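Below: a set of structures, written as structure tokens.
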Structure I
Amino acid sequence: MDKINKYLPWTIRIIIFALFMLSGISKMFPIWTFEKQIVDLGLASWCVASYLARLIIALEIAIAVAILQPHYLKTFVIPVTIALLVAFNIHLTIEMVKHGAMNGNCGCFGQLLPMTPLEAFIKNIVTIGLLIYLYLKVKNKPKGQNRFVYMLLIYAVSAFLMFAAFPFCPCKGEVPQDDTALITDTTSANSLILPESSPTDTTQSKVEKKDTIAKAPEEKAPKKVKSKYAQFTTFGNKTVNLDEGKKVLCFFAPGCDHCQNAAKEICKLKQKGGFPEVYVLFLDEEVDKIPAFFKIANCTFPYKVLDIPTFFKNMGDDQTPAVHYLWNGNILKSYSGTGDNEFKATGLVKAMEAKYK
């Protein structure tokens, strides 16, 4: 019994340390998914989400470290941790009432370990129980020996490391709507442009090439409309009108495996000939992976790099990879994410072969 009382509190502290450390680290990869979740929940705008995401992750890591040290453990660290878990469980309860207990990923462990709201709720209840037991068993340092500065130092270091490891460009007012302000780094973005690998398109011109997918001259074309993507008129050193003729527009993240697979399938279709021009809007995250992205895809497309707020604002409710088939500005077929509406090459071909009505 004495051994249990001696070792069990430390075992629980290590478990809680591991939980919070895993929770914090898993949200970092990729961190933009956590930022998007904050925006989707209405907790902050895109301009604030980048700061809030890093501060929240820093807090989780700080709690993980603080639970192992003795200063103000019983009077501050444990009560604050319990309060945060209770607050999050209230949020989870609201989400379960609105959307169902088993729908969606709560984001507790980012994309690493998807967890439903109900699973997260149960996990938090168990953790709260462990913290209450810990509260009853541990003791504070002797009076006068506690140093609150250690709490501040732990969080300050954690926050500093987060902002240093994941730098970002602060928003400057509202998200720009003019096309000239959408590329976050024009020089670096253009320097990554690679030549189109398709044998029918080996050079990039500022004049938009004619579409070749039309099956016959008499094929009825939809009336021209102005799409929400009309603002994107330059992709690298190529000028284009996305609302003219048939186009395929993709929203991809450079480090996204599913995006790479979708691009690979689109490349196979384009290499067969008779396929519309393809244009890519890349998320400004891991842009150094763009050359590797096209290498995996086995061909390249004209692309544009958008800052994170602009990317998601224009992608709307879609998830990456998002692929849109446009004809004269009309969106005739769309794919989004990796669920029921994930990209399927055969489905896109059928949509392109179907006559417009």
Structure II
Amino acid sequence: MTAFREGLPKVVLSPHFRRVEEIFSEEDLRRLRSFANVVWTKDEPIPADELARHAGDMWAFVTARPSVDKTLLEAAPNLKAIVEVAGRFPDDVDYDACFTRQVRVLSCAPAFGAQVAEMTLAMMLAAGRGLVAEHETFRRAKEHWQNDRERWDFSLFGQTVGLVGAGSIARALLPLLQPFDCRIKAHDPWLPKSVIEQMGCEPASLQEVLRESRIVILLAVPTTENEGLIGAGELETMQPGSLLLVISRSHLVDFDALTDALYANRLQAAIDVFPEEPLPADHPIRKAPNVILSAHRAASIRKERRAIGRLVVDDLELMANGLPPVRLQIAQPELVPLYTGRST
């Protein structure tokens, strides 16, 4: 067991449901231990009594499922950071008390940007060129030699691509789209037009994005205000034969309406996230035409998940040196009610 070193902050590392090895490289763990005393580090939830035992001098709590109420905060006078490693801000944190105490609540969501962007590009290309559909026809000896699927197939070069949400995934996706010379229209009410323009995108209303884009990609952070943002009316606004990518959260789309649109042969879709996971075996979207289905695998590459640990250690090292975090997403008082449905 590593001996505690005087003067170093204590980090409680309890990432379950994730495993320590899954999200931290040996190098990043060594780096963390170089400036902090690290406790727990087991691939199981830290028991309440064990957490209470460390609370008095706990400086940072790294966890996938934080439950931090006022009682724990009062028992942890040295706490400066709660770092979630699941991918979204949790509901069961007393944000009011954290903001009052100047405890940073940080999310690892930016760590997923690169590999989710890569999967987005792969799904765009696969759908546009009919790779999955033609693979299946080939298996049935009904393939279309040297021919496209009229109405459905398209080249990504020069297409108009619409983004609903222009956050970290969008920023990772845009460089991947540069070789295709796409026209990018972006709708994000959380960003001023000047920021969207600096990203190389055209600011647009949601209706403009849906109406003018051959490809629409749902990338917005799920909030209390955008649940079911894309319903039957919005799907009807999209160009016939256009492609909808559901890649961030299914929360943004009326899944029944999307299923109906697919069976009506109005649209095609590529979907990585679902309202219920695992998806029921009898869900009708499993047999819908013109759809690529992926079992929430956009961020599944284990090596790439270690970006989580890298970002966590980067920011904790900055904070240990008296500097603000810059790599992880920081909970903002104005946005917490939208993320969690709870007032601050």
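Miscellaneous remarks
- Identity of the structure behind 26, 46, 23, 6, 0 (criterion: P(r) over Cα pairs in 20 Å bins from 0, in percent, calculated), options I, II: I
- At a computed 19.9, 61 (Rg and Dmax of the Cα atoms in Å, for residues 65-136 alone), which of I, II: II
- Answer label among I, II for the case where helix-only ellipticity at 222 nm (-39500 (n - 2.57) for each DSSP H run of 4 or more, over all residues; to 500), calculated from the coordinates, equals -15000: I
- Read-out distance in nm of label points 7 Å out along Cα→Cβ at positions 49 and 153, computed value 3.6, structure in I, II: I
- Which of I, II leads on distance in nm of label points 7 Å out along Cα→Cβ at positions 113 and 145, largest value: II
- Here FRET efficiency 1/(1 + (r/R0)^6) of positions 57 and 121 (r between Cβ atoms, R0 = 41 Å, to 0.05) is compared for structures I, II. The highest value is that of I.
Every number here is computed from the coordinates shown, using simple stated rules; none is lab data. Because the structure is a prediction, the values reported are computed rather than measured. Cβ atoms are built from the backbone, for glycine too; each structure is taken alone.
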